[in-house]
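What follows is calculated from the coordinates using simple rules that are stated; it is not laboratory data. Quantities reported herein were computed from a predicted structural model and do not represent experimental measurements. Cβ atoms are built from the backbone, for glycine too; each structure is taken alone.
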Structure P
Amino acid sequence: MKIQHKSDHTKRRAAEYPPVEEQLDMLWHAMNQGLMPKAEPFFSTLQQIKQQHPKA
């Protein structure tokens, strides 16, 4: 009899996900574009930081 283990998708998925910082930025941009509701204080906190440190 052969034992089959379920594949561990968690590790494979984690290796594919972008860094958490990028995921948070993706969420902020979706909120800023009106694609999803603005979650507070998440949105306004990141908005303030982005205004204090604009892209060059």
Structure Q
Amino acid sequence: MSIPNLDPDLLRAFVVVAERLSFTRAAEQLNRTQAAVSLQVKRLEERIETILF
């Protein structure tokens, strides 16, 4: 399997959600809306073709 060229912002959103165990808390830390963080994680999932949460 090849590693796709990933957007660092998508990876950062995933890491913060995983660390905070909450999309809402991750959004607060990243100064984004919860919907924006959810969308970033969804885009990452689509890019790597794997469900993360």
Structure R
Amino acid sequence: MKILKRKLIKEGLFKELKMRRYFEKPCERRKRKQKESLKKARKEASRLRKNPFM
């Protein structure tokens, strides 16, 4: 059971189910995706600043 749960979390299934629980307007979806991509880019830039050889 733990292995299955770990795999589902890793694949992002729980996150997707949580997101689909309520209707999300298209404009809200775009804003959320843009926010997520900005967060991802900042995280990557931070990681590269800490260790530029990666």
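Quick look at the values:
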read-out: With helix-only ellipticity at 222 nm (-39500 (n - 2.57) for each DSSP H run of 4 or more, over all residues; to 500) derived as -17000, matching label from P, Q, R; value: P
read-out: At a computed 13.7 (Kirkwood radius over Cα pairs in Å), which of P, Q, R; value: R
read-out: When distance in nm of label points 7 Å out along Cα→Cβ at positions 17 and 41 is computed for each of P, Q, R, the largest belongs to; value: R
